[in-house]
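Dropping the structures in below, format is structure tokens.
Since every read-out is calculated from the coordinates, none of them should be taken as a lab result. Fair warning: this is a prediction, and the values are worked out from it, not measured in the lab. Cβ atoms are built from the backbone, for glycine too; each structure is taken alone.
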Structure P
Amino acid sequence: MPRYPAHLTGDGLVNPFPGIKALERRLNRTLPHQLGSNEGLDMRHRALREHFGEAFTEQVYRYGDAEAMGVRTRLSAQLKVPLDHLLVDAGADSLIALALRTTCEVGDAVIATAGTYPTFGYFAKGQGCRLEEPAYREAPGVLAPDLDALAAAAHRENARLVYLANPDNPSGHLHDDDGILMLRKALPDDCWLLLDEAYGDFRDDADSEFAARTLPGVIRLRTLSKAHGMAGLRVGYAIAEPAVLTMMMKVRIHYAVSAVSLTAAEVVLDHMDEVRQHVADVKMRRERFAAHFQALGADVLPSATNFIGLRLPSAELAAEVHQALLAEGVLIARLAHPKLANVLRITAVEDALEPGRLDILERAIKEHA
């Protein structure tokens, strides 16, 4: 079983501010007369009310529910995941940092594919970890994290944690469920698997039983930024065994998610028909997009996300196209890692399908096909 840093074990570390909402639940009554907290409850907020309206402003006065009970209750019902297997935090990025803080100490080795979501490496190095990065597996039509290489590196480096984005960011590659289970089995017993599923809502099997499973030794991360359209409000959640989440709560920022964000998340989760329609629309655009560029002769990477990746013949051409599009006011993503610098990533939004929007890219593909 993976272990925790020594300073987190035992009973000494307890969140000193569980919050008023948590206290009300424990007392089984409301506390309308809040005379002991230092929130700006008497602030009139005339400007905010005029700008945003009454409903928004009413959420501004108080800290958010540290236990995010409303969001977790909705997620629990929708995903069929036990309530105590869910933890809400300020987006998947914050959850990555929280998972590292919970599992790793200075000097511990952590493993991630070279060129995968760079925020993981940013936080890992900030935590004082030693980052080892096996290369992607590349082949015609394939740019995928190499699961065998990740497991081998974990054994070689006596790693504390392995990070895998699935579907992958930035390649879009999806490993099937058997592959994930085989990776977990192949890792050292005391090594964690941090499974970043920020794009999981765009999988064709997003509603499968496996998608909601709690896996021993695995911390699964999700977000409401992509399929739910809430990137600006920073709401994400983890799925893990209750004992793991209890340990994460020891080092979590108490009020990382605002009352505004939590309330908005509850509204969105109460209207999942909009989310499902959005996901369906994204998949349709993604496939139209992929077919369009394939017809031009582009090397289009398979994607289970809300974007597609185009592998150009050279990093120099990718840089030239990227800069030319920027000069036209069009922002696409060019992968930062030197070994992936020939890959461009384009989000499947309606604006990308506008005639002429990507003429520069299309001409470059035709010229070099």
Structure Q
Amino acid sequence: MTFTSSEFLNPVNTQTWANGRHLVRCLKIIQETRDVRTYCFSMQQPVLFFFKPGQFVTLELEIDGEQVMRSYTISSAPSIPYSFSITVKRVSGGLVSNWLHDNLQEGDLIAVHGPVGQFNCIDYPAEKVLLLSGGVGITPVMSMARWFFNTNSEVDMVFAHSARTPSDIIYRAELDYMSTRIENFKLHLICEQSETGQIWGGYRGFLTREMLQLIAPDFLDREVFCCGPTPYMRAVRQLLQEAGYDFSRYHEESFGATPDEDIAMAEEHAAEALERDDLPQDGYWVTFQDSGKSVQVVDGTTLHEAAASADLNIPKACGMGICGTCRVRVLGGETEMQQNGGISEEEIAEGYVLSCCTSVKGNVAVEY
């Protein structure tokens, strides 16, 4: 008797991940370093979590009775498609990072939004890449490296990571493993200092142009993907600029490095807008259709500020048009959006905007 292969295969009905709100379950928690943990998520039914390596999700949490949104880069790769992971460093005074470390347990359900983000290696294909990271900024470039590694890509990778001490190197064992398995992955670790009793034979101090020249002599010919603390990325841009690098081939994860002062400035601007009581008689009306509320605002007021004036809370995380959390649909009227990658062209064509960075330029109707 002859059988065809199809007779031994049962069809599996799966869904593919798409940008939106999803309930996911925490399956596993991995202690990466003393203050860094990886959280692995999946759904009850089979879902293919495909995303572009380097993109991020926004967590929707309830902390002390308040809804809090916070975005984290996906650290896993879509080459392992039925789950995804984020890696979180506990930050002193950090509301969300401390809550996650202290409260999120295996088996817990949380809501996530995404995936979104323009920082990824799919949209910028290259034969040779330089992956630069500092601290927990390693997460998006690690997703890229895992993707290239798992798919047996022929991309020539140089991976240079900076950490405070050897014990602060995230994914160190996996990075070492990858570097010994394939010829097209060159690993370079840089530590600012070593602790008492630690033996360290790698690079010391901070990344410099001279160090980069040793790590990747051909760095001028490589596509660069960079993520880390703001001072780190500023230093990288400066040394590349001094070397005459073509910045059309430079990409950085701006969300993960959003300075606290920039977020504070956005919040201060919103607060000032709410305190304005000198609206001109010819101000614009913003109507929130679902809520049945309207508010008059001056030219340039953001939809998020207008909603707050009407006692409506549109969830947001970054306040800078990056995360996509504050997406709403404009039904009519004139607006102007200055977004930074948190919304797709398809969504824009359907009338959606990011309320945190969309200014009112006339009477507007919003589906909210």
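Which structure, out of P, Q, was distance in nm of label points 7 Å out along Cα→Cβ at positions 245 and 285 derived from, given a value of 3.2?
Derived from P, not from the others.
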So if we calculate relative contact order in percent (Cα under 8 Å, 6 or more apart) for every structure here (P, Q), which label has the highest result? P
Calculated from one of P, Q, helix-only ellipticity at 222 nm (-39500 (n - 2.57) for each DSSP H run of 4 or more, over all residues; to 500) reads -11500, and the structure in question is P
A value of 0.05 was computed for FRET efficiency 1/(1 + (r/R0)^6) of positions 45 and 149 (r between Cβ atoms, R0 = 35 Å, to 0.05); which of P, Q is the source structure? P
